[in-house]
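Multiple structures follow.
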Structure I
Amino acid sequence: MKIERFEDIQIWQKARQLVKNIYQATTENQGFKGDFALKDQIRRAAISVMSNIAEGYARRSDKAFSNFLHIAHGSATEVQSQLYIALDLNYISKENFTKAYTLSEAINRQTQTLT
């Protein structure tokens, strides 16, 4: 499949799903909703993954795309770390944790493959 727009990039599509999962998780639990620092930070990290993939593609350079994928990788790992905090504080169910963690792990594998 030829990539003509950033929306065609499979890893961006996964990052979009990760953002959706994180937003759903941060609005389902009353404790999570009230923990403004963690809620905002995990949302920003998830958004960063998606945004950096798009921005890197828009630069139209393999080197720039690779650099932005490294940033996206770091942000996805940040999401994983913050998911543990949410799990430990009972802000997120084990099922939702696993779903978001597995998705961010797949994104990280793909960022490494593409760089």
Structure II
Amino acid sequence: MVIQELGWDNDVDDDLRVAIEDAIDADMVDTDYGNVVDAVLLWWRSEDGDLVDGLVDSLTDLVGGGAIWLLTPKIGRPNAVDAADIAEAAPIAGLSQTTTAAVSKDWAATRLVAPKTPA
């Protein structure tokens, strides 16, 4: 499995990153990878700009059927992203929100996928 990591900065949860890389038994790739990826791990903060643009950009290398894991600071933490902002941005970017979970002390993850189209 190839996971592309976007939005890395010095505030990310390194323990979570290591756990993900251990689980996939590989390093995550960045924007310079140049091939399709199975999933995208997108670190996003309220100060990072327009979330719709960030989500659309994260779809660039994602294989069909892949998921975006949007990691945002938990509510009450600096640069937290309101859940309503995620719920509003996802469909505009062509995505559906499926799961949200606390993944570390400071970060929450929201799983976003392209909606299934009827056959």
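What follows draws every value from the coordinates through simple rules; no lab data is involved. Keep in mind that what you see is a predicted model, and the values were worked out from it rather than measured.
Can you tell which of I, II yields 24 when percent of Cα pairs over 24 Å apart is derived from it?
Corresponding structure: I.
Just checking, which of I, II has the largest value of relative contact order in percent (Cα under 8 Å, 6 or more apart)?
I
If helix-only ellipticity at 222 nm (-39500 (n - 2.57) for each DSSP H run of 4 or more, over all residues; to 500) computes to -28000, which of I, II did it come from?
I
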